[in-house]
1. Assuming 0.90 is FRET efficiency 1/(1 + (r/R0)^6) of positions 130 and 506 (r between Cβ atoms, R0 = 35 Å, to 0.05) as calculated from a single structure, say which of I, II it is.
2. With distance in nm of label points 7 Å out along Cα→Cβ at positions 50 and 594 as the yardstick, tell me which of I, II scores highest.
3. For which of the structures I, II does the calculation of helix-only ellipticity at 222 nm (-39500 (n - 2.57) for each DSSP H run of 4 or more, over all residues; to 500) return -10000?
4. On relative contact order in percent (Cα under 8 Å, 6 or more apart), which of the structures labelled I, II is highest?
5. When Cα Rg over 2.2 N^0.38 Å is calculated for each of the structures I, II, which structure yields the highest value?
6. Quick one: FRET efficiency 1/(1 + (r/R0)^6) of positions 218 and 442 (r between Cβ atoms, R0 = 30 Å, to 0.05) came out at 0.30 when computed from one of I, II, so which one is it?
7. Which of the displayed structures (I, II) returns the greatest value of FRET efficiency 1/(1 + (r/R0)^6) of positions 162 and 242 (r between Cβ atoms, R0 = 25 Å, to 0.05) on calculation?
8. Consider the structures I, II: one of them gives 13.2 for mean count of other Cβ atoms within 10 Å over residues 354-361 as calculated from the coordinates. Say which.
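All of the numbers you see were taken from the coordinates with simple rules; none came from a lab. Just so it is clear, the model here is predicted, and its values are computed rather than measured. Cβ atoms are built from the backbone, for glycine too; each structure is taken alone.
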Structure I
Amino acid sequence: MDAVKAVLSPVTIGGVPLRNRVVVPGHTTNFGHANLPTRRHVDYHRERARGGVGLIVTEAVRVHPTSAGRHISLGSFDDSSIPAFAEVAQAVQAEGAKIFAQIMHAGRQANGDATRTVAWSASPLRWTSGAQVPRAMGRRDLDTVVDAFGAAATRMTRAGLDGLEVHLGHGHLLQQFLSPVTNQRDDEYGGSLGNRMRLSRRVLETVRSATDLPVGIRISADEFLPGGLDVAQMIEIVGLLREEFPLAYVHVSHSAYHGSWSLSTQMADMSFGHAPFRHHAAAFRRALPGLPVIAVCRLDTLPEAAELVADGDADLVALARPHIADPHLVRKVAEGRPDEIRNCLACNQGCIARVEQSLPISCVVNPEVGAEGEWAAHRERAATAPARRVLVVGGGPAGLEAALSARRAGHTVRLVEAADRLGGQLRTAARVGGRERLVLLVDDLERAVRDAGTEVVTGHRVTPAEVLDGGWDDVVVATGSRPARRELPGGPRVVDTWTAVELVEAEEAPTGAVLVLDDDGGWPAASLAERFARRGAEVHLVSPSAPLSPKITTYSKLALVPRLSDLGVHVHLMCTPEAAGPDAVDLVEVVGGTRARVEGVTLVVDAGSGSADDELHRALDALVGNGPGPRLHLAGDANSPRTALEAVYEGRLAGAVHTTVHDPAPFLLALTR
């Protein structure tokens, strides 16, 4: 608890007093419109300020249209942007937190598809295979960017923000000039370290001249690229910049925006473990005494993050995904209510995976992300609605969330689960090595459901007659799905994913050749393939699709692929299996029909899409229809087999909205705006 007290103690950076040392770092939300903040930003950041955080740093504010990329990103290209940023700042400050604007140019990552602009960079080197080749910036381009940073700094000052963070990291434009990997120029902006620092110096000088706000910097301590910037070089760079400019702090991140393992570290998923890069912050704090250091990345809980402050590795700690998951985590810890926190799973499923698809961020454990205002307004309206009797059938994530949200809406709730334990398929999935954090979701939900006073019945299968005789006003059917299992006639044994988990985690897991058939492209196939390989099997991952694991975000896939490669997993894309005997399978290419035989097959895992377990709903729908009887609601895989992201979202809707208002359509429409 001493560590927690330390992280909750006040601190001053750049002359700005903060009520504690906890930061919500800049992270993309895709809430923007026409490159301006929206009401979603206001409500989103207000909620996290209300939750007790000391400092919020905005997501990257692009300083020039050549960095916009998409209209849903944020930018400050002229003075018309000032009122929108001012509204966000006022909302945060009214709740007692401070807010800094992160200003940035993405450089070669800004592909210009939306703005029809060419990408700019130090040299004409694309960031990944297939990306746009950037144009090497000329003198006029450089002057334009420097001026744009100054103009954006002026506008953020006029908007009333408390400070600025200049982004020199994550492989964006300024890092592209700093790094010898991306800077191959032979003019005064390339070659020597002094030359490569020239653009960053010019930007900081212009920003300092444009504002009297404190200015911090965000950097990548290590690019994780051969020949790239490392910790020692970055300490030297920051030390030189500190001699010239009164830096308010250094925000120590890592990675380069590069199509390799490096990018996966930027949003380190659950495979990395807790605080995998804390040593970076510690190195800067030792080397640059007196310069406040912010640590970031996979600081999963406040007590764990507090260890960095207590151990002297950092002055402040930044938690992005944990604050997406629970905006009130600081207040709950401060008030002695840590058990009420919804834990971040580090799954990357609702946050960066949706950013990758140009969708607004969400969160598996917090379906209200990006719609905080709409949910608050709904709860206020629903507070006057009469209480109802609600039966929830199914105790997986959808059913647990439905029961909890219905109970919190004031209803009388009974939750019935056929199995002996709550949790559904997530408890099974969490047994696979490397996916253990998934169990946090159902553990948190089960605890909250029981604490809310919900009646919970396990080991009982509900019948249609029982439902109709119970006098329920609403019935939420969240009975989940069944896994797929297709036979290979005359071929090796085929098991579904549930059975595969039992086998791979058994004391003696199958060896020999194990085929994992992936028709779905998500984590079940990938995680089972990795786990079987770690247990000693020769694994063949087989998919009829051209891309590998298309439902896994690139940020996680760039870490997954090297792991599979190191384990010797064979990947067969655009292939389908055909039995070639009791212990052999032919893999047939979808295009061309070429065959490759795998001998010594001991097991085939069918990781295709499952089917909805919706028999109860179909029976009730046939009996009730539009006549008298309870209102019926479907949630999660019983609706359609998908993921925990959709299950929790639909569970909350079913429990809090569908049971409360006669017509939820206006509310649902508001969530999409």
Structure II
Amino acid sequence: MNLAGKIIKHKKSIFITFMVLALISAIAQFTVSVNYNMADYLPEDAPSTQAMDLMEEEFDDPIANARVMIRDVSIAEAMAYKDQLESIDGVTSVTWLDDVVDLKTPIEMANQDTVESYYQDNIALFSININEGDEVAATDDIYELIGEDNAISGEAVNTAVSQKMAGKESLYAAALLVPIIIIILIMSTTSWVEPVFFLTAIGISVLINLGTNIFIGEISFVTQSVAPILQLAVSLDYAIFLLHSFSDYRKQVSDPSEAMRLAMKQSFPAIAASASTTFFGFIALTFMNFEIGADLGLNLVKGILLSFISVMVFLPALTLLFYKWIDRTQHKPIIPRFKNVGKRVMKFRIPSILLVLLLIVPAFLAQSETSFIYGVGDQPESTRAGADQAAIEDEFGKSTQMVLLVPKGDLAKEEELVQHLEEIPYVSSAMSYVNTVSSAIPPNYLEESMTEQFYSDNYARMILYTETDTEGDAAFSLIEAVEDQAESYYDEVHLLGESVTLYDIKDTVEKDNTRVNLLTIIAIAVVLLVTFRSISIPVVLLLTIQAAVWINLAVPYFMDSSLVYVGYLIISTVQLAATVDYGILFTETYRNLRKEMPAMKAIKKTIDDKIFAIFISASILSSVGFILSFTSTNPIVSSIGLLLGRGALLAFLMVVFVLPAFLVIFDRIIEKTTLKAGFYKEEK
């Protein structure tokens, strides 16, 4: 007995097994932790990662990751607030004016630039560190302490907001998405319950995929937000292929089991080819050095494999157990099938080709010139976090801390370096032993409590307060200037901070870009080469879909808007891997028809037969993208969603208008470069 026969015979056992696995997985997913810290996904050899590890080994006090502003307070009241902030669980350090000047003397005698960095017009600004993992609880306690009139902002606040919103937004996205997908599927089928079968088969695989993350232990916030919905959208086609084939064979064969066996045999090659291109396309993401891509890639690869197994094993069992429900809920087609569309589309073949040829080079150049954001960006001012950030910047300006570690031992050299660092544009002040205590007093003459924040056994620590955003040309140029200045004094220099981390993310993902895109194209090209046994068809398909990718990624450049780079990098792989299926379905149909009729007739019939199926698939993927964009406050997730939604629509237009033109124009080349093409020859 073949595999299809065994699946049909043991359908009840298979159904129960998958349902039990789904239930276990639904529980197991709650034990998987979600990581919101992008710095954790940098490679171990990244300079900022090594600097962070070194500082954690050498010093007890970590770098500040939040600022708290409190209005209408005297110095004594500000000191009381400092004590209260230090007592909050999760707050590991609080730095204020008393740490940099002696408050026993009048503050009018202290350096006024230093004083105004912490206290001006009866407003106090504290720099604090919140322990990783405690962001939500600690920020909630701080909000309760400071009330509505005061403010807190920073990296830790952004992380807390992301953690709070992620679960709500995923549920919100699912609540919007599932009804939309059901409506789209109902319009594409002739049974009210068939869409439930599609969603059940893929939903089971999504749950099992989420549950298997227990063996990984931790996933990124990008994976949590994007992977389940993307897996559903990309692999829903597999279920549609199988059930449509089953429906066709039901009209030819009276026995449902035999109809399913034939459907599994007939649809297996198309589903396997579709899953393979997506599978190998997503594998390319796992080669990213910036491990958020690798984390997402691994989850999507697992998801595609599990969806394929679910469609080929679970869905036949489910359908045969409940096929009578399909029979009882039949309805007439809601949307009439498109007729004579192919004839109309082919009238535009020359303008379509010319338009793409005009757009492809500018699009390719523009998408590589887009301005990028490498972090998660600022919170909208409509939120408490965004309003607080704006309020702090209005009073004290922008401020990003950087920490510089250099070898300990030469106080004169340290003093000279600090003076030069404070002269660099955008550096508002530097806090070190030599300018906070005194270069005239050897550190070993003082108590450890006075020197421990500046010196470890091996290193001197300097904290720089800068007036740039956390990223951008000014911030990244400043990092290079600080490093150059420090390296002119020391052979060993370590720099860390939020902006330094983003600088390293920029450096890492830019190197990832070429490698990942090349791997994606090569992997998909090999699958297409094997599927079609042709040299020219993979070129035509990849050119069609890649053109859609370039046009999609060029839009932000022409709209003069910045694009989150992680989203750009992921979508350039995901869009190609997810939408090349449209081209495969179209080209496979055309190739079969071309054996029976001339090229023009075959292409028109292909468009008539397949435009509806491709439209349904593109509608689902596009809906997923736009809903992710609409529901997510996280800029990375929102960016991926917008690019995916727009990309699916562009891929649909390219496959319907441009691919047919390519196939007809290059018909002779395709015939000569395809093994056993067997194309129809007109009798002379």
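1. Values: I: 0.25; II: 0.90.
Comparing all candidates, it corresponds to II.
2. On the way: I: 6.0; II: 5.4.
Going through I, II one by one, distance in nm of label points 7 Å out along Cα→Cβ at positions 50 and 594 is largest in I.
3. I
4. The structure with the largest value is II.
5. II
6. On the way: I: 0.30; II: 0.05.
Considering all the candidates, the number was obtained from I.
7. The structure with the largest value is I.
8. II
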